[in-house]
Structure I
């Protein structure tokens, strides 16, 4: 199991426990975390699951592929730690990860 903390733009925190192998997006959707729209259902085709990964965790993630980078380039609130949560697979090494949700999704 992997503990994840989602922080809304206003600072409201949502701590959830997810299974290894789930994506950050699926864990948010399964636990009704507001702010993850996931319009495409995890297909890396819409950008509505954008999160900003806490700086302490960025180096523990695989690099974003070209498709994800392309989607993020269209996100107005993209920044250094931006990722699409549908592309981040949870594992025990990510236990305790914190991500912040942008004020708006695309």
Structure II
């Protein structure tokens, strides 16, 4: 391996290569934790956006109650890396594509 310093290729020392490999391994080993954190953040944003419907003077429609419960159940109903990948898939515009993220209208 090598690094670029001032436009020049410099071969990594064994110690530098080992440190680099350790950082890469740590990054790969924590992928599911990072994904779960992102899922929880996306879920929280959507729950917060509909919290006003939980006020006593607003009638929350059943379909919103069901959707909010689905959002709250995401962590326990999705536990694998492939399920996380599916939940976090994005289109070419960067928008989440899984239907669970879309607030229903009826």
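Rule-based calculations on the coordinates, nothing more; no lab input. Worth saying up front: this structure is predicted, and the values here are computed from it rather than measured. Cβ atoms are built from the backbone, for glycine too; each structure is taken alone.
Looking at structures I, II, which one was mean projected area of the Cα convex hull in nm² calculated from, given that it came out as 5.6? Before the final figure, lay out the partial values.
Working: I: 5.6; II: 10.6.
Answer for the origin of the read-out: I.
Given -18000 as the derived value for helix-only ellipticity at 222 nm (-39500 (n - 2.57) for each DSSP H run of 4 or more, over all residues; to 500), which of the supplied structures I, II does it correspond to?
Computing helix-only ellipticity at 222 nm (-39500 (n - 2.57) for each DSSP H run of 4 or more, over all residues; to 500) on every structure in I, II gives -18000 only for II.
Using mean count of other Cβ atoms within 10 Å over residues 23-30 as the calculated read-out, with 9.6 as its value, let me know the right label among I, II.
Working: I: 21.6; II: 9.6.
Checking each candidate, the match is II.
Figure out for me which of the structures I, II the number 4, 15, 11, 11, 10, 9, 9, 8, 6, 6, 4, 4, 4, 1 belongs to, where P(r) over Cα pairs in 5 Å bins from 0, in percent, for residues 7-62 alone was derived from the coordinates.
Among I, II, the structure yielding 4, 15, 11, 11, 10, 9, 9, 8, 6, 6, 4, 4, 4, 1 for P(r) over Cα pairs in 5 Å bins from 0, in percent, for residues 7-62 alone is II.
For mean count of other Cβ atoms within 10 Å over residues 55-62, which of the structures I, II scores highest?
Largest value of mean count of other Cβ atoms within 10 Å over residues 55-62: I.
Out of I, II, choose the structure whose coordinates give Rg/Rh (Cα atoms, Kirkwood Rh), for residues 47-94 alone equal to 1.11 when calculated.
II
Ranked by relative contact order in percent (Cα under 8 Å, 6 or more apart), which of I, II sits at the highest value?
Details: I: 42; II: 23.
Once relative contact order in percent (Cα under 8 Å, 6 or more apart) is tallied for I, II, the winner is I.
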